[in-house]
1. I, II: which one has distance in nm of label points 7 Å out along Cα→Cβ at positions 110 and 214, as calculated, at 1.5?
2. Suppose you compute Cα Rg over 2.2 N^0.38 Å for every structure in I, II: which one lands on 1.12?
3. For which of I, II does mean count of other Cβ atoms within 10 Å over residues 142-149, calculated from the coordinates, equal 16.1?
4. Comparing FRET efficiency 1/(1 + (r/R0)^6) of positions 38 and 222 (r between Cβ atoms, R0 = 30 Å, to 0.05) across structures I, II, which is largest?
5. If FRET efficiency 1/(1 + (r/R0)^6) of positions 78 and 182 (r between Cβ atoms, R0 = 35 Å, to 0.05) is calculated from each of I, II, which structure is the one that comes out at 0.40?
6. Work out relative contact order in percent (Cα under 8 Å, 6 or more apart) for each of structures I, II, then name the structure with the largest result.
Structure I
Amino acid sequence: ISLDHTKILGDTIEKIASEKAGIIKNKPTVISDYSLYEFFSGICKKRGSKLYSVGKDIKYTKKGELFDVSGVINLKNLEVSLKGDHQILNASTAILAAYILGISRKSIRKGLKNVRWEGRFEIVSRKPLIVFDGGHNPDGIKTAVNTMKKLSYENIYILFGVLKDKDYRKMIDYLKDLKGSFIFTKPNSDRALDPEELLKYADGTVITDPEEAFRKIKEMAKNEDAILVIGSLYLIGDIKSTLCK
């Protein structure tokens, strides 16, 4: 849970969590990250629900590209195909859910190794390195930036388009850490921000049409460079439709 859709859900993590907790009805089993354990614990007690938590009922230990989990279920040398350290937390949450549902250890291993999530730090090319990430809030951008820093490339081109109601100023601040070249574009949505507005917060080039912007970047990028397409799932959809033509 992070700050997103704040005009609807609230402007704090607790307010957003409270809205999401509305799904806890009829005594279901609930799984949460330990950072919100106390919050959900109170709600679950009131609603007669059993609460499990990553960090309490299951813990993970990273070992290079692999990780172990221990607690209500113990598994060693697990591999998850999704990139980023945050995916180990996500995988541990999924393992806990699978354990509760009675899914076999063999199936858990196979699922983690073969899982695909399009548009979430999705590497679609190696030469040049092309990454699609639908991160559309500051936490998502920060996570993508940290993951990107662990990859090898010379120069990076950042194709960024965003919706009006997002905290795009903070998103750009995080993206600046990559020290790349910005190309600002406009996702295909009525809620999309005019890319000219983004020039107030970072130097860059505006190419309003996403397909044209992506083509231009591919022409500029060398095999040893990287292209990061980020800021909106609408933008990822625009570029993916281009690749399918």
Structure II
Amino acid sequence: MKSFDWKYRIGVIYIASSVTLEWEWQNVLPGDVSFHVERIELEDAQADEEFLLAMMESPQIEKASRILGALDVDVIVFCCTIGSLIKGKGWDKELLTRIEKSSGGVPATSTSTGLLEALEHLDSKGVNVVTPYIDELNVLEKRFLEDNGFNVTSLFGYQCIADYDIARVTPDQFVDAVKKGDSDDADCAFISCTNSNTLEAINRLEEETGKPVLSSNQVSLLSSLKKIGYPVDKVQDYGKIFII
């Protein structure tokens, strides 16, 4: 039996009803990086503002941070897009402070933090956004991006309210929506939600549009690896953002 050869460990805080992150990361991470997931509960697996806000204001985040801190991980990433931006500009920084304090000082990042970092790295002047969300969440995401200085050229949501239904949106559906929203004003695209199935869609869209395509799970991983000084170009087939 081959023993593991992990040199870096990522701690992940992830919603209990979400399923896609593990599959995507297992397919792209080099063998010297492991990730360890601690779950938090979204009541009724319902992706709306009320239930997501209740999750974010609960002590679950502190508990998950303490547990991951005990694993001696190198970084903790909070993997929920809307949860990490739900209170607007600066909320992600407040969230990271909570995680770092509760974990005993482990460096932290989040999905929305990683998204802002990726857009800044691309020097984006316009982003085409596709989500699985209902409109009340789309409004929050658009406001967060614009308040942080990024222009949203198009936004389409598939109107899923159950987290289980989000995972059922297919890569083909995401490809279709991104292509329909593409324009000369958009220099990149973003497929939102850490329960979105995007691995196949990213590679197809970048080949067909010639533009960088970001996703929630992708930017969460990228930000985590950068936080620990890992050479991100070792990650293969997860978008141009890892090699630009």
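Every number in this text was worked out from the coordinates using simple rules, so none of it is lab data. Since the structure is predicted, the reported quantities are computational estimates derived from the model, not experimental observations. Cβ atoms are built from the backbone, for glycine too; each structure is taken alone.
1. Working: I: 3.3; II: 1.5.
Going through each structure in turn, the value belongs to II.
2. On the way: I: 1.12; II: 0.94.
That value comes from structure I.
3. Working: I: 18.8; II: 16.1.
The correct label is II.
4. On the way: I: 0.05; II: 0.90.
Largest calculated value belongs to II.
5. Working: I: 0.40; II: 0.75.
It was calculated from structure I.
6. Numbers: I: 16; II: 21.
When relative contact order in percent (Cα under 8 Å, 6 or more apart) is computed for each of I, II, structure II gives the biggest number.
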